[in-house]
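S.K.: Below, each structure is written out as structure tokens.
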Structure P
Amino acid sequence: MTVYFIGAGPGAADLITVRGQRLLNRCPVCLYAGSIMPEDLLALCPPEARVIDTGPLALDAIIAKIADADAAGHDVARLHSGDPSIYSAVAEQCRRLDTLGIDYEIVPGVPAFAAAAAALGRELTVPGVAQTVTLTRVATLSTAMPPGEDLATLSASGGTLVLHLAAAQIDAIVPQLLAGGYRAETPCAVVAFASWPQQQIVRCALADLAEQMHSAEITRTAVIVVGEVLAAEGFADSYLYSAGRARGERH
């Protein structure tokens, strides 16, 4: 028996990986993380599968469901939105499973920030503009941020900043970004419900970000992107495809 932690992608059912879909198609037990999992994705579970919403459950109750499936010899598809490598609470679940001696495997998925960049039609790293992407969040009803990971510090480099789980705190966020490495004119974009039918996009300068988000009534399920890459023009072509680069097999 194996628990498969599957990155379900940002929302659209066809953005789950082929591996993730195949596992979901065959696992007799599926645990999914709350209300933002689309119905057409859950429909990929076998008709006879036991499908459990873990949104109302505490960690101990979730692990108990998995342990019950293990005792019955059933594989478990554990669906998490986006990719399990960030903001998924997979680490604490794996720690419990290690203690119980229950096997697990992590199946990567399309992260929300990648879906947001695709919706914006932008690369987050542009030659000569920004080559660093910082993924972060803010402390709200979640655990506190570690020392040194405040927004003013993280924005000091002026690279591309991507904020998850932060839309409801936008009034407090903007002053922190302005105190760091960004200017009032720094381009910003917000993608709410990336890849969903109700996807919503806002583009503006940093100084106008809070007002624009309030006007659009964006308060949740949104990715905020800040950085010059969002308006980059006239930049040099990358060395990767330049005529002066020697061609040959990659090693």
Structure Q
Amino acid sequence: MDKKKWRLIPPIQASGRIQMAIDSWLFQQYENELSYPILRFYTWSKPTISLGYLQKKYPDPWNHLIWKNDPLDLVMRPTGGRAVLHQGDLTYMVIMSLDHRKTLDIYRDICQFLIEGWKILGIPLRYGTAKRGYIHNSSCFNTATIADLITAEGSKLIGSAQRRGKKSILQHGSMVLSTDKALFEMIFDQVAPWNLTLREQLFKDYSIDNIIEFLTQAAKEHFKIELTTQPLSEEEWQKIMKINNGESRSNA
């Protein structure tokens, strides 16, 4: 299969369980050599906390959080890392072939298209510097490791996580755009670490569709690929929903 031909799945807004089921199913398809490499962007239909698949411990109150009279969802990601609040953010996802490079080198290769895209949007990014002590912080966005991207003033914009298979790699990450600071601080009992002034200025100039368009173009140029837009088919949705239903039963 031509690895320079990638599939672009149009943006989907859905629950966290469905989004994670989509990512997991697409990853397995590529692992089984049944699909092209994939790029997609998506949003979450309601406030949700996603946990890294190795994050076994988290505060019990997270199971009962209420925001604006609506309970928050709590889901498990197929990737590692710490807890992420998804509300007012944009998520990217890349599935591509695994090679012999180190994990960090692959992180940086994928993150490069984000750096290039956000630079065009007027926000230069650099890598974080947090060391191993970050694992003691329940919040992904109050730490910035060398695999994360931060703005010039040190505000973390993008937190990413990976899953490695035998043949492929899944990397997805959250880009903080308009997340509610009060909600973040209620969940993590920590001061929200981002600069909202920067986001307000961004949204004066660009819509979320514009941002996706710039990042998509940056991906095409960085990876030197041909992107073909292809929505999920009805058959694919049926298979994905089987995963979602299985996850729902296992969490019941």
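S.K.: For relative contact order in percent (Cα under 8 Å, 6 or more apart), which of the structures P, Q scores highest? It would help to have the intermediate numbers written out before the result.
M.R.: On the way: P: 20; Q: 25.
Comparing P, Q by relative contact order in percent (Cα under 8 Å, 6 or more apart), the maximum is at Q.
S.K.: Supply the structure label, taken from P, Q, corresponding to helix-only ellipticity at 222 nm (-39500 (n - 2.57) for each DSSP H run of 4 or more, over all residues; to 500) with the calculated value -11000.
M.R.: On the way: P: -7500; Q: -11000.
The value was obtained from structure Q.
S.K.: Here Cα extents along the principal axes in Å has been calculated and equals 59, 51, 36, so which of P, Q was it run on? It would help to have the intermediate numbers written out before the result.
M.R.: Working: P: 59, 51, 36; Q: 48, 44, 36.
Computing Cα extents along the principal axes in Å on every structure in P, Q gives 59, 51, 36 only for P.
S.K.: Here's a follow-up. For which of P, Q does FRET efficiency 1/(1 + (r/R0)^6) of positions 101 and 221 (r between Cβ atoms, R0 = 30 Å, to 0.05), calculated from the coordinates, equal 0.90?
M.R.: On the way: P: 0.25; Q: 0.90.
Comparing all candidates, it corresponds to Q.
Where a number appears in this text, it was derived from the coordinates with a stated rule and is not lab data. Just so it is clear, the structure is predicted and the values come from calculations on it, not from any experiment. Cβ atoms are built from the backbone, for glycine too; each structure is taken alone.
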